[in-house]
Structure I
Amino acid sequence: MDEKLLQYIWTHKLFTLSGIKTVSGDTLSILSVGVPNFNSGPDYVDVRIKINDTLWVGCMEIHLKSSDWDRHKHQQDKAYSNVILHVVYEHDKEVYTEAGVQLPTLELKSLINQEIVDTYKSYMNTSYDIACRNQFCKVDQFRLFSWLDRLLIERLEERTQEIEQLLEKKVHHKEEVFYHYLAKAFGFKTNAAPFSLLAESLPLSCLAKQKDNLLQIEAMLFGQADLLPTDYTDEYTDALRKEYTFLQKKFSLTPSCQSSAWKFAKLYPSGFPTIRIAQFAALVYRSSSLLSKVLQAENIEELTKLFTVKASDYWNSHYQFGKASSKVMDKALGKAAVNSLLINTVLPFMYAYSQWESNQALQSKVIHFYENLPLENNNIVRKFITHRPDFSNALHSQSLIQLYNKYCSSKQCLRCGIGIYLIYNPGTGEIPNL
């Protein structure tokens, strides 16, 4: 038993309520368990109880043992003088307020189903990173998927807060924020930071003024990224350098970072930053009013098509400047990369937009799009599908990532809909109202 579980049991009245008495033998009726107090002082306020025939309204303190009252020195603290009930798992001594008044005490040990305590204890003590992994398959699909729906919304709400912080910096310019958000995503994990700096140093307004000239867009992006070579010459590279020299002066541009900030090691050549920048340039070039097109997309195929871009022809035979490849092929953004952009960047931004505009239809469309994108294949998702195979789409995988990161990894079982269900229903039965 620990105090978190005891507080949860008290809050949700998950103990025998009929015929209960204080440890001194007085009849006790609990009219209201009160409201948790997250500030200093007693654990609960606005508690309403009846002891014998007397109504009491005040505060309640909860401990594992009665003696914890003295150990925490509450008997010396006037802030605890209005406590009307001491709730403990195990009573081991009488305790008193600062004024010397003996506190009525309720012992819960005999009123709680011991199986609940044992199940919770097993979850807290397990070495498994998913505490309930052996019981996870017992949860019926309707209950599990309903919880996953809530987790996706929780994850999207967190992303909305992140986007709103960026929006405040950009003076509520949604298109500029979308551009920054996309740029960072094009760096994926390895080059997200330098890509973010690149977008910061090159406003969308500058690119928009050259929107009909792909070479100039590439020149500004590669120049600002400090990836234009100074010791190599070919027709394409020379043209980029010439354009960047002109545009840098025109827009008073300063490179965002040194070339050494970009990571090439341990990446497949198709993921080199040179290729990603060329693909991003293609997206900017062919996608005037991109945000509007994204918001107007009617289906996942239409949305996918917007981000299915390929680098310009030079990159068909190159992965880096001046290093021709023996294999000539289009450097298109792969299907997995497009799906990742949609799942982790485009759809979260669409959801944030739906919140700003109070657009329920757009929010529903975002959820529908998640349901029509494939299940992600990553380490966290694999942890769950090992124990049940009925996950099938990106809504499930995003929710499982949220479940693992926010609940499983820190053993927040008492905050998890599935954890609570399994703790209070180890076999079968009805879940308490969550």
Structure II
Amino acid sequence: MNEYTVQTACGAVKGIERKDSVLFQGIRYATAGRFEYPRPVTGWEGVYDATKQAVNCVQYDTFRKEEKDKDNFYYDEFRKGYTFLYEENALTLNIVKPLQGEKCPVLVFIHGGGHETGTVDELPHGDTEEYAKRGIVFVSVGYRLNVFSLYRSKNFGLHDQMTAIRWVYDNISSFGGDPERITIMGQSAGAMSVTDLLYSQALKGIVKGAVMLSGGGMIPKLVRPYTEAEAEGFWSEVRSRAGAEREEQFRALPADKIWEAWYQVSREHNDMHYLQPGIDGSIIADLPQNIRKRGEDLDVPLMIGVTSQDFMPYLIFELAYGWAKRNVREGRQPVYGFFFDRTLPGNKFKAYHAADLWYFFGNMDKCWRPFEKTDYELSAMMADYTANFVRSGDPNGQGLPEWKRISKKHRGFRKFDGVSKGYASPFECRRKLWHTFLRDKGPM
């Protein structure tokens, strides 16, 4: 293992030199006490060792090891055969920089997992070299999850993400990145987080573009975030279940007791509002619909899309298409829509929710599936489009089929199926997604 050291404003940090890139793992960007907002890391003593595996924030696998992911599709797909490390408030990030180059555009990725699970080093993306090969600095962000993020609508996880992006802005030049060319990207709950961050002005001038996979877009009233007052009954029930009626008692409990009480109560309620960030008066300052009407959300170029076997197929598409139509109607920044419809080899599931991660990040050698030449070619094309978008806010580039922005004349979503080089119309997307909903649902 060849070590590679860079000097940052925080101090020296060493990573692992590879063929086309340098990998830095588990860099702590902030610290936080339980149910406290993050405080950015501004320095450390000596050389920071970023050659070891990252540590992730606590989640299901941390507390229920005896039941760990039995017959769980997503565990088999994205984690099987790999060990992950956990601790409370592990606010860390991974950075993959090109071996050569300065002022490289930067892509910051926020993982999914329903705001409950997920890791900075998940197999598809944690150490990908695909963007470094294309002259992009790639950053994967870890943040607080579940009760430790969502408690009383304080949005600690979103504050973690925002702090991480600001840390990247302040320090990424030391890793060869251009702080003036940062694009944020998220999948599922990560895409929802990107949407939430765009509803805030706090990252204005820092974020130059956004990519949202299966979860981003216009937030409908049906699933609008709750206020702290609306959610207080739920949190009171969680504290009661934990045997700690008073706030100070609850905060002092062991982490597993807090998580278990939240997990049980959240399953009994079966209400999405309690499993997502709430209106906190800060990052989400108001109802998203009101922020949107006032035009106070960030107006940046977008890449946004869905998979054809998404588990909430029609809703997720309408979120994405709704944002595109709004931008066209109001003359805002361009939106490039995509429809991932590749039938993955290996089992009955096709373009399931999160299937596109293997293609956007290219770590296919870590997957059990018998990928074919077509899959690798599709992956290269999707990564090329994304790299171009990170550079300029436009995915088009030499050697790629033209990808038209959504407009009054053109409403099609670029089709990623390994066969077609054309588009799926909104009608075609809806027809396929309704079929998915009624007869061919993907895994939850």
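Since every read-out is calculated from the coordinates, none of them should be taken as a lab result. These numbers were taken from a predicted model, which means no experiment stands behind them. Cβ atoms are built from the backbone, for glycine too; each structure is taken alone.
Miscellaneous remarks
- Computed over structures I, II, FRET efficiency 1/(1 + (r/R0)^6) of positions 275 and 363 (r between Cβ atoms, R0 = 30 Å, to 0.05) reaches its largest value in II.
- Rg and Dmax of the Cα atoms in Å, for residues 139-290 alone from the coordinates reads 18.4, 64; which among I, II: I
- Structure (I, II) behind the derived value 146 of volume of the Cα convex hull per residue in Å³, for residues 227-314 alone: I
- Value 15.2, calculated as mean count of other Cβ atoms within 10 Å over residues 235-242, assigned to which of I, II: I
- Structure responsible for 25.9, with mean count of other Cβ atoms within 10 Å over residues 155-162 calculated and labels I, II on offer: II
- Each of I, II could give helix-only ellipticity at 222 nm (-39500 (n - 2.57) for each DSSP H run of 4 or more, over all residues; to 500), but the derived value -13500 comes from I.
- Comparison of I, II by distance in nm of label points 7 Å out along Cα→Cβ at positions 163 and 299 - largest value held by: II
- For mean count of other Cβ atoms within 10 Å over residues 355-362 computed as 24.9, the structure of I, II it came from: II
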